[in-house]
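Each structure below appears as structure tokens.
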Structure I
Amino acid sequence: MYCVKCGVKLDDSLERCPLCGTPVWRPEEAVDPTRSFSGIYPQKQRNERLAVVSFLTALSLLASFILLRICLRLYGSVGWAGYATLAIALGYVLFLLPLWFRSPNPIIFLPIDHAAVGGYLLYVCLKTSGHWFLSFAFPVVCMSCLLLTTLVVLLKYVQGGRLFIIGGWIIAAGGLSILVEFFQHITFGSRMFTWSLYVVSPCAALGIFLLLAGMIRPLRGYLERRFFL
């Protein structure tokens, strides 16, 4: 049995989804003619959410306009308001933009989010006359986007084997830390293996544990029920 809203696998004894709170719908039960799907997808809640998002959008635009106006009036240039305005835009893309959609697809929004982060870092690099974007920020953002998008795609479209997917992903994330430190080394001249090994070790241990758990049926069953995998 699965949640009709978020798709999480549910235990038969549950009355509500533990993740999104949606009432459990059992197709084998008699249908109450007085109950419609609006009880599961209440239009009122959607309208309230859109009203809040609209208000926050207007507030973000107003704050950006005020900041730019202040800088232009005091300094005759964008100045520090550029950082603040783009930070507001970045926060909007990360947190508010998905709320305009009923069911935002993370496979689409993850690349958009990383593109927004990359754009902000590029602006900071150019404004500070830095030379670290192409050799550090850009590859790190691209690797993060690839890693997270791959995880979402595998969890969404591959049936079963989630412990193997998550375990392998955690190991790959630990390996990514070595690459991040390598790009840090070639960009800023820092020493290698000063912090990445502290990330690799627990990631490797946890990842191997999940891979082994996927092979041991009782442990796999317990973890899948405990964490709704």
Structure II
Amino acid sequence: MRLAADLPVHREYRLELKTTPAVIRAGTPFDLDLAVRDPDSGAIVRDFEVVHERIFHLFLIGPRLSYFAHEHPERLPSGGFRYRANFPEPGAYRIAADCYPKGATIQFLARTLITSDADLDAIGRTPALTAGAGPQQGANLTVELTTEPAEPVAGKETILFFDLSPANGLEQYLAAWGHMLVASADRIDLIHDHPLYADGGPRVQFNVIFPRERIYRVWVQFQRQGVVNTVAFNVPVKALR
């Protein structure tokens, strides 16, 4: 019997955004409508594979990387999705969608949405992040981070060990022992990942390749006793010499 590859070729789908009202301001709620469109036909995608208990994962990242949200919008009859948003400060927000159209490949699609009261001169500035990986306190969990190597190198694999305490009551959240979103300080590089090694114990391991030399904001989410803990670390990455 001849063997033939039967894997779909990766094609990047398009993420379409619409807000109601059309002009949005910080501190004012608005509806964010999202649709994933086929790159060939332009049609709205209606059929998705379930990934980590959901068909659509939405990430929102604020202009100074102090605001972060991992949400799951409601499905609309049109095939799109809707999320009721309220941006806490003026500026440019990164909107990222993680989804898996049936018959295609997993998509991680990002767009930028700017509030009408944003300082246009500040939009292109990269926020100044201070390197630091000290213990971070969540709602009912303390998280510590160590990396291997101790000084991550761009383009090479870095192992991130997250140590959780207290160790009792840890639970899976959305069918995983943890979720991680990585963003470069300029928010060009975005990575959504899950643990490579985790067994419900107090140490959770993620493996990641940071693309460039700079400081990255790393958000991680762990669930304990029914509460989702979200904490963030700033990880400096040096260039390959």
Handout entry: Origin of the value 0, where helix-only ellipticity at 222 nm (-39500 (n - 2.57) for each DSSP H run of 4 or more, over all residues; to 500) was derived from one of I, II
Key = II
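Taking mean count of other Cβ atoms within 10 Å over residues 11-18 for each of I, II, which is largest?
Working: I: 10.8; II: 14.1.
Across I, II, mean count of other Cβ atoms within 10 Å over residues 11-18 peaks for II.
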Problem - Answer label among I, II for the case where P(r) over Cα pairs in 10 Å bins from 0, in percent, calculated from the coordinates, equals 7, 28, 34, 25, 6, 1, 0 - result: II
Practice task
Looking at mean count of other Cβ atoms within 10 Å over residues 51-58, point out which structure of I, II has the largest value.
Solution key: II
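Read the figures in this text as sums done on the coordinates, not as results from a lab. Just so it is clear, the model here is predicted, and its values are computed rather than measured. Cβ atoms are built from the backbone, for glycine too; each structure is taken alone.
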